[in-house]
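J.: Listed below are the structures to be examined.
Quick note: the coordinates plus some simple rules give every number you see, no bench work behind them. Everything quoted here is computed from the prediction, not taken from an experiment. Cβ atoms are built from the backbone, for glycine too; each structure is taken alone.
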Structure P
Amino acid sequence: MTVLGIDHAGITVGSIEASLAFYRDLLGLHVTDEGVDQGPELDAIAGLSGARIRYAELDLGGGRLLEVIEYLAPTGMPLSQRPCDPGASHLALRVDDIDALCERLAAAGVSFAGRPTTITAPGPWRGARCVYLDDPDGRTVELVQRPAV
């Protein structure tokens, strides 16, 4: 019994429309499936009673998906987390031109925590350019551009 790898990353969102405008329209991820789900299987998986969701699955490449889920029932409360808070998480997305993408995101009003920065310390991250920004729900998304090899 071993972990074989990452199948998908799932995030709960406040609005499917706002999340698709960000992840699909601004970041360019392709939607592979979307819909509404409810029933005993969803309740059993989520450990909730009467769960009803809207979801969209976006292609992250390599057979991996980003699943965005909006709970229609039960309703939740927004989280407020800083990257340094225990339990906080971030989604790191590999990109091919971080500077051009940041310009497009900034023009669309996306909030950045920092600025694209090249890592100069020795090691496997040397030459990578990274930046943190916020998705529509305030979740930290990291953009990563690896050096060309």
Structure Q
Amino acid sequence: MVTAGTYRKERLLHSPERLQLVHDTLLTLAGQFGWLLQAWAVLVNHYHFVAISPDTPESLSEFLSKLHMNTAKELNQLDGTPGRRVWFQFWDSGITYERSYYGRLNYVHNNPVRHGVVKVASAYPWCSARWFEETAEAPFRKMVASFKTDRIKVPDDF
């Protein structure tokens, strides 16, 4: 699981176009680097994702560096602020327990609800909730939704 925030928690992704930029770049680069996204959420000043790593998990740093470099360059161009620091850092954790995996899937799918952006996660276009509803089997969706997220320790005070 990966979490990254904007520098000083600035709300730089404050429009649908900016959210779409980070969302699309995340999905594209994940595919290019062989990371299989299982859940994702992009909000105004941070993002989360859960992914299955490729055979070369050390590619995560390069993947995220490219994601941050490409999106920062585009955001700075939109704002006329070349060289501005956009991303602060990222936190990653390997998930080793099955229950932890399901809880984190639920947490990330529902992150826009947690932050009060929408009442129903599938209504938020820049997260995986709608995709999950449309592609996962009903019993699996129900099982993931049953996992509590209140004990998950994720940097998320954005």
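J.: Which of the displayed structures (P, Q) returns the greatest value of Kirkwood radius over Cα pairs in Å, for residues 42-129 alone on calculation?
T.: On the way: P: 16.9; Q: 15.0.
Max of Kirkwood radius over Cα pairs in Å, for residues 42-129 alone: P.
J.: Something else: Name the one structure among P, Q that Cα extents along the principal axes in Å of 51, 43, 32 was derived from.
T.: Working: P: 51, 43, 32; Q: 48, 37, 27.
Label of the source structure: P.
J.: Given a value of 2.5 for distance in nm of label points 7 Å out along Cα→Cβ at positions 34 and 138, point me to the structure among P, Q it was derived from. Could you put the intermediate results ahead of the total?
T.: Values: P: 2.5; Q: 3.8.
Among P, Q, the structure yielding 2.5 for distance in nm of label points 7 Å out along Cα→Cβ at positions 34 and 138 is P.
J.: Name the one structure among P, Q that FRET efficiency 1/(1 + (r/R0)^6) of positions 26 and 122 (r between Cβ atoms, R0 = 35 Å, to 0.05) of 0.55 was derived from. Numbers along the way, then the final one.
T.: Values: P: 0.55; Q: 1.00.
Matching structure: P.
J.: Still on this structure, please answer the following. If helix-only ellipticity at 222 nm (-39500 (n - 2.57) for each DSSP H run of 4 or more, over all residues; to 500) is calculated from each of P, Q, which structure is the one that comes out at -13500?
T.: Numbers: P: -4000; Q: -13500.
For helix-only ellipticity at 222 nm (-39500 (n - 2.57) for each DSSP H run of 4 or more, over all residues; to 500), the value -13500 is produced by structure Q.
J.: Right, here's the next one. Tell me which of P, Q gives 21 when you compute relative contact order in percent (Cα under 8 Å, 6 or more apart). Walk me through the numbers on the way to the answer.
T.: Values: P: 21; Q: 29.
Matching structure: P.
J.: Moving on. Thinking of P, Q, which structure, once distance in nm of label points 7 Å out along Cα→Cβ at positions 50 and 106 is computed, gives back 4.7?
T.: On the way: P: 4.7; Q: 1.0.
It must be structure P, since only it matches.
J.: When FRET efficiency 1/(1 + (r/R0)^6) of positions 2 and 74 (r between Cβ atoms, R0 = 41 Å, to 0.05) is calculated, the result is 0.75; to which of the structures P, Q does this value belong?
T.: Details: P: 0.75; Q: 1.00.
This value belongs to structure P.
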